[in-house]
Structure I
Amino acid sequence: MTELLIRLFIKDNTDTSNPKVRASYGALSSLVGVCCNILLFIIKFIMGTLSNSIAVTADAFNNLSDVGSSAVSLIGFRMASKPADSDHPFGHGRIEYISGMIISFLILLVGFDFVKTSIDRIFNPTPVIFSIIVIAALVSSILLKIWLCFFNKKLSKKISSATIAATAADSLSDVLATSITLISILVSPFTSFPVDGVMGIIVAAIILYAGYNAASDTISPLLGQPPEKELVDDISKRLLSYDGIIGMHDLIVHDYGPGRIFASVHAEVPIDASVLDSHEVIDLAEREISEALNIHMLIHMDPIDTSCPETNKLRKLAQEFAEKIDASFTTHDFRIVPGEKATNLIFDICIPAEYRLKDSEIIKKMTDSFKSVDAKYNCVITVDRNLAGR
């Protein structure tokens with residue numbers, strides 16, 4: 001069914017890096033969600049009224065919030081597909097994340113509202129009316145939501161969309177919520193315990209948990225989460241495969257929305273190589289990596305002296321000293337500037353973004369290590385934070 005809907009409603013559905021195709025996937029997910037959830041809201045609201053069950057009514061309004069979520073998602077995908085302009089030179093892709101965040105807040109709002117209503121029902125219980133029609137409606141709702149979950153999971157994987165993935169997760173939480181509601185209807189007529197109110201709180205808790213997870217998945221990329229390890233490894237492997245590139249550092253990846261990734265990196269080349277030859281290799285790497293990974297790649301060329309034995313020796317020593325402080329530390333851009341009274345050792349040291357030791361302390365440790373080898377060594381160190389999350 002999912003593949004059939006994709007073929008019928010999405011033109012060029014395999015070109016998932018195209019913003020217009022992504023928007024079509026988002027529209028399909030949203031429209032199917034709107035239709036299913038409106039149907040479920042109407043059925044459950046009627047059943048909740050007939051059975052006098054707060055749990056069923058809460059479940060109905062949970063589906064109504066899903067209608068709003070789908071509408072927000074549809075608008076978000078449409079706006080995210082807009083091309084870049086003078087005010088937004090990197091495009092509008094992050095609107096997709098913003099729409100996902102709005103969806104999560106709608107989910108949380110519904111959850112908090114039904115916590116309050118369910119608590120009131122516990123202290124002021126009213127009898128729940130048992131009905132086979134209500135049972136049948138809830139079972140049908142569970143089956144439909146299971147299909148909707150798998151439908152959205154498949155769409156989210158095809159275009160790597162956090163927004164659609166959040167919708168799939170919400171559908172799964174709806175399955176659990178409706179299952180608990182079903183238990184409430186089955187048990188309530190046989191006990192004086194306020195099962196309906198308690199189950200209403202459990203349903204509300206499930207809704208809140210789904211909203212929290214959805215918020216986490218959309219807020220992180222907006223704040224600037226590290227790139228996926230697979231992407232970092234792929235860039236590194238491809239870049240170092242070119243003849244004439246002997247190392248790399250300072251990889252930075254900026255995510256401006258799905259399909260809009262910009263990356264920059266420093267590529268190390270031998271200092272005695274022809275500038276034109278090195279530049280040609282860098283240009284080729286930029287083009288081929290950009291096309292292969294569907295990103296915008298920018299490579300800065302760093303000449304490195306690999307022929308001087310003393311430089312090589314001290315470069316290796318710098319790395320050893322750095323690893324003694326922490327095994328994750330790396331050094332790069334190492335060069336020597338000799339003088340009459342001192343020899344300047346100029347290099348960068350790269351540390352994890354979350355590392356808590358002060359830069360001044362790291363520089364002192366490195367300087368002391370070199371001073372113990374030769375008092376003439378003067379370290380000029382720049383401390384970099386690893387922004388690639390590795």
Structure II
Amino acid sequence: MKKRLLFVHPALHFGGAEKSLQTLLCSIDYARYDVDLLLFRREGELLGLLPPQVRILDLPPTAQTFSLPLAEACASFLRQGKPSLAAARTLFSRAVRGDLPIRTLEQRGWKYQKQAYSPLPQIYDAAIAYLEGSPVWYCAEFVQAKKKLAVLHSDYRKLEMNRDFDSAYFARFDHVAGVSDACADVLRSVFPEHREKICVLENIVSPSALRALSVQDAGFDDGYAGLRVLTMGRLDEPKGIDLALEACRMLADTLDFRWYVLGDGQQRPLLEERIARYGLADRFLLLGAKLNPYPYLAQCDVYVQPSRFEGKSIALEEAKCFAKPILTTAFTTVRAQITDGDNGVVAQIEPADIAEKLRSLLTDTALRARLCGRLRDYSGNPGEIEKFYALID
């Protein structure tokens with residue numbers, strides 16, 4: 001008899017955790033498992049890439065109301081006589097505006113937000129909360145499962161969360177996984193009481209699958225014949241796209257190259273204003289989010305990851321799949337992926353050093369060739385799906 005799994009996640013917009021979830025769902029053996037997916041918001045560009053075997057669950061009407069725009073949601077809750085939910089929705093709007101750390105507000109608002117949910121009637125063989133925060137809390141409180149697994153994608157110390165709040169929820173899980181050794185080490189240091197259940201479950205990366213996708217679309221279409229630099233990531237503060245723009249500005253007068261960014265996010269208006277002010281409209285190009293970014297990755301000359309922090313960067317692993325010269329910043333978990341001078345170049349998290357290291361890569365053909373050569377035999381991590389099965393069986 002097939003086992004029944006439940007995954008819990010906020011939504012499936014472009015993002016590292018979302019791509020990781022989509023890849024995992026595409027890797028599961030559906031002869032062995034039936035899979036349900038509960039999304040807090042049934043939306044996102046990656047929905048169309050899910051396997052047909054995945055059944056998406058509908059949220060209770062009250063929970064769907066919670067995801068509406070602020071004024072509409074509050075008006076609806078007040079009509080229903082639920083002022084606490086209206087207050088919670090207002091609280092979350094402050095997180096979106098950036099008034100307070102979003103994870104801190106998420107914890108403070110959970111006691112109100114959870115009133116919008118109800119327990120699932122199905123008993124699962126395993127339930128997987130595939131992101132830190134509300135998926136973990138929901139899975140702990142509202143899901144019945146023989147085993148529970150939480151998968152955390154960030155350096156927990158960077159999330160500005162109350163560890164005691166989360167510790168009480170982790171106690172209800174059989175396993176708590178970080179997506180890299182560094183992430184798991186952080187979890188063990190922050191939650192020593194749960195040390196025995198903390199493990200590593202890496203994001204699944206398949207070079208052959210990505211290379212097949214890279215020939216399905218055209219990629220760059222601007223006719224540019226010079227060196228192309230590529231960055232993939234959300235346009236928000238942790239991903240450091242603003243640092244990349246400043247580094248580009250420092251190099252623009254002395255080197256011939258174009259820097260392309262795939263992704264969207266809250267910083268887009270700010271970045272567009274700076275690009276116009278710096279006169280870099282034909283040098284630093286925001287291409288938006290792409291459902292298939294892999295033709296661009298296959299065609300670029302250098303890949304740059306300018307992040308301020310990451311759990312484990314999926315984009316870096318994908319760049320490895322195409323044996324690209326990689327420049328990354330020294331975020332806390334980077335050494336689990338890149339060794340400076342061996343399979344990539346590591347810069348400090350500031351524009352001047354990013355610019356200096358990028359100058360070396362763009363002007364030194366031999367350096368680029370050597371870095372590419374170190375990644376020719378990169379095979380991804382096909383064994384991770386078996387590790388996943390071992391955690392849930």
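Given a value of 4.9 for distance in nm of label points 7 Å out along Cα→Cβ at positions 32 and 192, point me to the structure among I, II it was derived from. The read-out was computed on structure I. In this comparison of I, II, the computed figure 0.9 for distance in nm of label points 7 Å out along Cα→Cβ at positions 16 and 168 is attributed to I. Source structure of the calculated read-out (mean count of other Cβ atoms within 10 Å over residues 208-215, 14.5) within I, II: II.
Given a value of -21500 for helix-only ellipticity at 222 nm (-39500 (n - 2.57) for each DSSP H run of 4 or more, over all residues; to 500), point me to the structure among I, II it was derived from. Derived from I, not from the others. Kindly point out which one of I, II the value 1.17 was derived from, the read-out being Rg/Rh (Cα atoms, Kirkwood Rh). For Rg/Rh (Cα atoms, Kirkwood Rh), the value 1.17 is produced by structure I. One of I, II was used to compute log10 I(q)/I(0) by the Debye sum over Cα atoms at q = 0.16 Å⁻¹, for residues 304-367 alone, and the result was -0.55. Which label is that? For log10 I(q)/I(0) by the Debye sum over Cα atoms at q = 0.16 Å⁻¹, for residues 304-367 alone, the value -0.55 is produced by structure I.
If distance in nm of label points 7 Å out along Cα→Cβ at positions 152 and 256 is calculated from each of I, II, which structure is the one that comes out at 5.0? Answer by label: II. Among the shown structures I, II, from which was the value 28, 15, 11 of semi-axes √(5λ) of the Cα gyration tensor in Å, for residues 144-215 alone calculated? The correct label is II.
Just so you know, all these numbers are worked out from the coordinates, no wet-lab data involved. Owing to the predicted nature of the structure, the values given are computational and were not obtained by experimental measurement. Cβ atoms are built from the backbone, for glycine too; each structure is taken alone.
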